Structure formats: C-alpha cells, structure tokens
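Next up: some structures, all given as structure tokens.
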Structure I
Amino acid sequence: MAGKKNKKRIAILGGGPSSLFVYKRLVESRTGYEIDIFERKKELGSGMPYSAEGASAEHITNVSANEVPDIATGMEDWIKTLDEATLKQFHIDPDKFTKYHVVPRLLFGRYLSSQFELLQKKAQKLGIVTRIHLGCNVVDIADQPEREKVQIEIQGGEFAEFDAVVICTGHNWPIEHEGTVPGYYDSPYPPSKLKMKIDHPIAIRGASLTAIDAVRTLARQNGSFQQKDDGKLVYIPADEDSKFRMVMHSRNGLLPAIRFHLEEPQLSSDSLLTHQEIAENRAKNDGFLSLDFLFDENFKKGFRKKDAKFYKKISNMNIEAFVEAAMAVREGKDPFQLFREEYAEAEKSIREKESIYWKEMLAELSYTMNYPAKYLSAEDMLRLKKVLMPLISVVIAFVPQSSCEELLALNDAGKLTIVAVDADSKVVPKKEGGVVYKFKDEQNKSHAFSYKTFINCVGQPHLNYGDLPFKSLLTRKTVSQAMLRFKSAEEGQKQLKEGHDEVVQNMNGDYFLKVTGVTINDYFQVVNEYGIANERIFIMAVPYIGGYNPDYSGLDFSEEASKCIVEKLHETM
C-alpha cells in the first residue's frame, strides 16, 4: 500500500463524533488510504448533539473532561488555548477548570471541531490525503461487488466511487405529526423551535436527558433562575398568572440518576468479553450467548473485590430479582424527593471522590452487552428490553448537577411535575392541534388528559430496517433485517399466536424475532440475508443498528466501534 497507485479510497459519511473517531484511527494507522469525509452541515466534529441542531447555550454535556477518550489533545489543554471572548461567552475560568468539569454542549462541539483540524494537520504531515466535503448530503449507496467498489450518490446528481464506505450519519428524528398538527413536536430538536412563551400546561413524553433538554429551554422562555444568598437555586416565572407548567410522562415515574464520581471514567474495551469467552459460552448454550452469563461476568463478579458486602447481597440474584430489588427502593417515594436524596448522594460521592460502585458497574454492563447482543436468543433479548433496559435507562443517564438544580427549582415553583404511565399509553393527535394523552396510572386507573402542546422526548428512536435512507442497499439486498432466533420453538410459536408482528417463522420451522435496524457483524460490516458480511460497507450510525446494539454509550461507543472497523479495513483492504 506504499505506492500511490495502491492507495485505497475510503469514504466516511457524516462528520460528527463517530466520524471523528474513525478518522483518528485511520490517521494513526499511517496507512496509504485516501479519505473523503462527507458532511451535510458546514462544520466537522460537532454532529447533532453539540451543534445548534441539538443544543442551545443552556445545554450541558453529561461527560466531564476525564471521561472523554483521547483524540488529538485533552480538553484541559484545549481550554487553555481559548481566547478571552470565548471563555467569557461560555462562563469558563481556565484557572479553575479541571478534568472533572462538564462544559456547555456548544463549547464541546467546538472542541470536537478543533480535534478534526488537528488530525487533518497530522494526516497532511504523514502524507495521508484527506478531502472534506461540507454542505454535502449523500442520498444513496450502491455496492458494486463485481468491481469491488462502492458508489455513492450526492444530492444534486453527482456520483463518486470508493473502495470502502463507513456510514457515520448519526442521529435522526423522523417527522410524524410535526408541522401538520399544531402544538405537536416529534422531538425537541433543534431547540430553537421551543423558544416560545406558553400560557398552558405542556406534555413531555419521557424523562430522559432529551426531556431535560426541552425543560431547560422552555424554562428560560417563561421565566428565569436566580441563586439565593444561601446558594439555593430558585425559579422565577416571567408572569405570576401564567398557567405555564411542564408535565413529564415516564414509564416508571422516575427521574434519571445524577452524575457521581466515577472510579473508571472511561469505559474500556478490556471490560468486554473476549471472543473466546463468548465462543465457549455459546458452545454450551445451543449457539446463543446467555444473558445471565453476561450479567454474572460483566456485573456481579466486579463486586467480589470492590464491594464484598454488596456481592454477598446479590450473588444469588438473577436479573429479574436484582432489578426488582433496585427498583423497590425507589417505589412508593415521591420522584422529586428521591431525586433530592440521590442529588445529595451524588454530591457526597464527588466531594469525597468515591464512586457509587453499583451504578458504575451497571453503566459498564450497559456498555459491554452492546457488542455481543447479536448472539442473544430472542427470549433473552425480550428479557433485556423488558427487565434490564428500564433500570439502565434510569441509572446511567448521569444528569449534570446544574440540570438537577434547575429541575428541583422548577418543581419547587410548581412548574414541573412527573407522572407514571403504563407501557400501553398512547398519545392521540387532535386535528385542531395538541393531543390527548391516554394512560393508566400505577393503580391501573385510566386517564385521558388534553394538552395544547406535546413534545416527544423519548430520545433517539431505534429505526427500522426499511427506514435506512440509502435505498439501493435495500433494493439490491446488500443489507438484511436484523433478527434473533428463538431458542425454544414453543416460545416462538406462542409469541406468534399471541399476535406479535415482529415474530416470524422461516421455511425450516425456526422462529425469529425481528429487531430494529440492519444486520451487522462484530466489525460493524453490513450482512446480507445469506449471512455474508460485506467487505466494503461498514455502519456505526446508531439509529440503524439498534437491534444488535440495544444500548450505546456515546463517545465510548464511537471509540470502540471505530477500532473494530479500522482493524477490519486493514485486513480487507
């Protein structure tokens, strides 16, 4: 690959954080690639979450500097290079800034953009050709196996050809009713659309970090926060007579967990099960990876040395028993009172630099189960979604302290509440505008409340196989529907008879569970319906691989996935 004519052309579609880590791996490999990066927006690095598409000045990252994987320079060092105007704009004191600080998301976007620039300079010194295409939207991808090439189509009719393509297109919130139903918002992004004064209650679906983004924006449009002499934050409505208030609707009626001191701030690939461990367990389990084995190896065992007392308490628990015990301490408590207690616990953890170890281990479990989830049986995937994921969604959100203080201030002011809704709750749009929110509460009592304004804040949805925007991949069957086989034919048959649309039976009589997105292998290569991995097309666009990656962990995910992809590129190129 040293000769110029042997150089392989790699296209990276998308220029956000995922793309940044792929590019970093390629540059550090010092190979003879030529790299083209296609980005729809006018800047690299920030992606959706850290640009104006996903953040305003009030939005804060949920990771601190020490939790950011190495890129080109550390954030602490980068902060010292900022001019006074930028520091003032984002309220940063460089003399007091430490690796434990969280920063505004828009500032973090600038940091990621700067890392792209530094990597481009490094690539240039190494003789690696990089072409950046900004304001450039790729609308289709067509594999050409007979020529061992991939063709991409750019909006406007232009085509380009590459040896391999890495899809890093990032977040995507499909529009369902927004724009046609007044007062209905399919997501809170871009946040600029929520900058409005409102004189009525607002329904917010979800209580995740996405919901908190909406809350922070709406609060500022309808009042202000003030800090009292005793340090307590209070919310002052712009109009005392306004009926403005926000109602979160959550499956469990709980607010997410709060940032605490992490003993291991960066989740490591060392935590992952080895290929040998996975293979050995699958050999004992009819070809499936056992979810109980994952739970034991990547969660329970960690407590043997770190917290023997806690290990003794949970050593005989399966997933269901552990989740029941963890949720039991939360049930029956007012969610905001519980939030105050967890805030105090998190503050103590940060002050004393001591982790809340079981929460840290749960975050690690969430991270480590992603990669081998494709080897779970359909039964275990259903268990994972029904039992474990609801707890993970509550515990590992890691809400920044400033967001917690604002939520508590809004609750104190009577401007923010949360209600528990059942799994079958429905949001029914009204033609004249707004919605009717139908749900059953924890006492199984039915409710139907009308709201003039509704914001769907459930976070990035896992999109279906057919939602993939590159239609030639679908029509040519380059990709396939992600599916998991039922270990028990009886269970598969039962699920099918009960009317579960996602359960199918093949010609051999086996039952499968259709999961969201496309089939991928361990190296994030797309896989066709015959189980053959494509050597030229890789995908780490999280909305389209959610079936095989049920929970993804932001920058840690990007770092690990990019490593897998570039390792395979070296083999296949």
Structure II
Amino acid sequence: MIQIEAWKRVMIWLTLAVGLILAAPNLFYDRVEKHNDALAEIEVLGTTPEREADRARWPDFLPSGLVNLGLDLRGGAHLLAEVQVEDVYASRMNGMWFDVRDALREVRDQVGTIRRQPSPDDELRVRISQPEGLETALETVRGLARPIVSFTGVGGSDIEVAGQGDVITIQLTVEEKAATDDRTIQQSLEIIRRRVDEVGTREPTIQRQGEDRILIQVPGVGSAQELKDLIGTTAQLTFHPVVGIGTSADDTGEGRTVTYPSIDEPGVFYVLEQSPVVTGEQLTDAQPSFDQNGRPAVTFRFNPAGARDFGDYTAENIGSPFAIVLDEEVISAPTIQSHIPGGSGIITGNFTIEESTNLAVLLRAGALPAELTFLEERTIGPELGEDSIEAGRIACLVAFAAVLVFMAASYGLFGIFANIALILNIALIFGLLSLIGATLTLPGIAGIVLTIGMAVDANVLVFERIREELKTAKGPARAIELGYEKALSAIIDANITTFITAVILFAVGSGPVRGFSVTLGLGILTSVFTAIYVTRLLIVIWFERKRPRTIEV
C-alpha cells in the first residue's frame, strides 16, 4: 500500500509554503521596489504620508527579498577599463630611493656623495661622486633585493642593478614586473568591488579581461559617468608636516618638499614635506559624521602601526600645523593642539552630507594602485531591459504551455498532477533566487526555460514505470509504489550529472555563464523535490480519497 508518513507530509507542505512566501514579493515587484526606495528616502528625508502609503503596500512581517535583475534586464552601466600598471613601477622606484640612499650613506666614505638623477619612470638612477667605489655601491644596492612574491609562489630577485662610470641603474626584473602587474590588477579588482558594493548596488559583474583590463557592469546605475566618477576617484589620503604656506604652485621650501593647493581656500598653497607621516593605507575605518559645529565631516581610525606613528608625531609637534591631503589637495591643515593617542581623528571641510558619505566610502575602500583609463563605456536603458523581460516572459509562457498540454494529453490525470508540481517548481526556483539574492539575466531566463522542459523528465520516468507495472496485472497501489521505487535511481543519476555540470559552469564561468548555471542548478534541485515528493503526495492524497480499483496512466 502506498503511503507517506504524516511528518513527511508536514515537511513537504511546509517547504512549499516557505518557497511560495519567499517567491510572492516578485509578483509585486514594482510595488516592493518602490517600497524599498521609500524606506531609503524616509531614513534620509523623514516620513511623509505618501511614502508611508508606499511602505504599507507590502506587509512588514513577510519576507521582502526580490530576484535582482541583471544589467540586460534592468539597465545600468557598462565600463571597460585599462589599468595603467606602469604607474606602480614609478611608485616602486620612488619608494626604493629612500632605501638606496640610506644604504649608500653607510658606505659614504667609499662612494662619496649620493645624488638621484633624472630617469624613466621604471628606473632609478643614482650618481656617486667617487666612481672608484662603484663596485661597493653595486654590492650594497644588490643587498636590498627581495624575493619575488607572486600568486604562484616566491622566488627570484625583484631588482636588477647595473653600473657604468659613476651612475647606478636600478630596474625591476621582468618577473617582478609580471608579478606586480598581477598584484595591481587583483588589488584594483578588489578595490573596485568594494567601492561598488559600498554604495548599495546588487551583484555587479567585475572581472579581469586580458592582461591589464577590467570589465565592470553594474545594474541600476543611472549612467556610465556616474559609475566612472565613483570608480575613477583615487582617494589617496596622506598626512604631511607643513613646511610653509605660499600663494602659488611655484612656492617651494628647502629639501624634498611638495606644494599642494588648498581645496577650500582659493589662492592658498601649502608647502609640505614630501614623505607623509601616515597614509590612507593604514586606515582601518572611515565613517561619515558631523563636527562640533554640526557640519558634515568624516571620522577615521588607523591600524596599530599608523596609530603609533600618528600619536608619536602629534606628541612631538604640538603647536605645528599638520596637513591632511586627499589626491594632492589639502583638505584641512589643523594645528596640533595636543597629543592624539588611539589613532583616531576627524576630517572637516566644506562637505555636503553626500560628499562626506562618498569620501568615507572611498577611504574605506582604499586608493587605487594605478590610474584607470576607460576604453569603453555605455549605458543600457531600462527600455531595453523591459523588452528583454517581455521576450523572456513570452519564451517561458510558450514553453510552459507546451509542457502542460503535452503532459495532460499523454498522462491524463497523472499529467495534471505533474503540471501542478511544475507550477510549484517554478515558484520554488524564484523563492530560492529571492532567498540568496541572486541576479536574473537573460541567460538565467534561458536556464529557467530549460528547467521547465527538464522538470517533467522525472515524472515521465515514473509514469512510464507505472504503466509497465500495470501491464503485469499488479494492483494500482502496488504499481504506483514500484513505479516510484524503480525510477528513483534513474532520476537521481540523471539529475546528479546535470547538477555537476551546473556546478562546474558556476565555478569556472563568469557573468552570463554563471547566471545560467545558477538557475539551472536550482531548477534541478526543485525539480527533483517536486517530482519525487510533491507529485507523489498529490497522487497519494487522490488515491486515498478515491480508492480506485483500476487506473490509467
């Protein structure tokens, strides 16, 4: 006798109920999306009757997660950026100069005075006053070499040192340049991803293309320029001692200094020591805030090393001005009033609330290691997305209707049970997509259409098995039971192989391929559940009520 234990029935109905509740908000997509927008506005601008009305359209006690629409469905911005990796070479050479200078000073009696010479960005040239000490200088500088650290391991030397006459030339090795390129691209990817995610976008596509390019696709962004403004900002924060104040960019102090303009004081230029005391790389947090006068500001906190340097400097330089520099502009130059322990502080300026929020986002994400050049940009309008959604909807409906008609015509009442399970299967797919916050793209719709076709395969196997058992003169109850038992292994094997394929596509693919694999993989899981449990439960309930002596499949 076919039967399903009471606890299994409860679990099946409960699973279906949860899936339907999770999928339900997508039936009211426009209303819920307006409701979410209204919530954001209420938080910023305060409550209004109109926004409260929008908010009341969807019950607060129910899940409100939605299936996110991808760039091809929702519209958004598409950028292709080239990372100027050569910028990092110049930065490395500038940073190495201080190590080379300090190392050669220890052997000054043999090499004489040390002077940096003009050189290409990827080279460092140093002239010594005593050419006879060239070998000693070369040996000293080679001692600064470090092993190459790359994603494939550690090994080799990071610099090449050569000398001719009284000039020492230092370059990065080819292997170190390749490793630096990889690190720069990976760092740029991570920083871009953090910047885009920080402003609340959903499921952006950010991936490497070729040797030095990055593809960026963000659904829901109004224009490509808006995305460029966010990503292209370097947000390089440094803290410098102030040497003096001038009225033009030509004013310079003695020694190694730089001159930067004031961001909010026209015509004022600050002469600063070139080497910063601390940098934005040592920041651990930055949050929008307000100063003591109620004006928008940004609070920040350093890591232990940065906090120690910051605290030591403020303790030793009370009464001296201290410049906060963002992207080579002085945003503030307060006078140090007292020792500032703990490594925290506040950045004030003529900020709006939006500017202070964006600055905090950029500081948390960190500075881009190299400049980005945007090679391609385009904005996909919502109208194109609506066309894509309509085409996908038609494809789903046609496939759905064809499958429903085929199953009902081929298997009669049992086919209708399979059709009910198919409808529930689609609802479960959208429920799972909403639960995990997945992004639906055109390939994802293709995965759903394919799932509709595949979803009844398991039912077909079961029903054909039941037909075979009925031919052996077994009773209907026994035929149904054996049909499910004998078809189970074939169902499991077929779906496991397809699921493995979906997992591989998700693991090694990107962008549209992953969107297809997500809907296909989830569709396989829900199809197996509805075929093995839901359809069988419907048949069992019908059989218990009707008690037929014969059945036709």
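Readers should treat all values here as calculations from the given coordinates under stated rules, not as data from a laboratory. Since the model is a prediction, treat every value here as computed from it, not as a measurement. Cβ atoms are built from the backbone, for glycine too; each structure is taken alone.
Tell me which of I, II gives 4.2 when you compute distance in nm of label points 7 Å out along Cα→Cβ at positions 312 and 440. Before the final figure, lay out each step's value.
Numbers: I: 4.2; II: 5.8.
Answer for the origin of the read-out: I.
As an exercise: percent of Cα pairs over 30 Å apart, for residues 256-527 alone, calculated from one structure in I, II, equals 57. Which structure is it? Working shown, then result.
Details: I: 43; II: 57.
Structure of origin is II.
Another question, then. Quick check: 21.5, 63 is what I get for Rg and Dmax of the Cα atoms in Å, for residues 136-295 alone, calculated from one of I, II. Which structure matches? Spell out each step's value before the answer.
Values: I: 24.5, 72; II: 21.5, 63.
Derived from II, not from the others.
Quick check: -9500 is what I get for helix-only ellipticity at 222 nm (-39500 (n - 2.57) for each DSSP H run of 4 or more, over all residues; to 500), calculated from one of I, II. Which structure matches?
On the way: I: -9500; II: -17500.
Traced to structure I.
Then there is this: For which of the structures I, II does the calculation of distance in nm of label points 7 Å out along Cα→Cβ at positions 248 and 536 return 4.7? Mind showing how you got there, number by number?
Numbers: I: 4.7; II: 8.9.
Among I, II, the structure yielding 4.7 for distance in nm of label points 7 Å out along Cα→Cβ at positions 248 and 536 is I.
Related question: Where does the value 33.1, 110 come from, among I, II, when Rg and Dmax of the Cα atoms in Å is the thing being computed?
Details: I: 24.2, 74; II: 33.1, 110.
So the calculation was done on II.
Match the computed value 16.5 of mean count of other Cβ atoms within 10 Å over residues 72-79 to one of the structures I, II, and report its label. Present the calculation step by step, with values, prior to reporting the outcome.
On the way: I: 16.5; II: 23.5.
Here the read-out was taken from I.
Quick check: 3.9 is what I get for distance in nm of label points 7 Å out along Cα→Cβ at positions 480 and 504, calculated from one of I, II. Which structure matches?
Details: I: 1.0; II: 3.9.
The read-out comes from structure II.
From I, II, which structure was distance in nm of label points 7 Å out along Cα→Cβ at positions 96 and 392 = 3.7 calculated on?
Numbers: I: 3.7; II: 5.0.
Considering all the candidates, the number was obtained from I.
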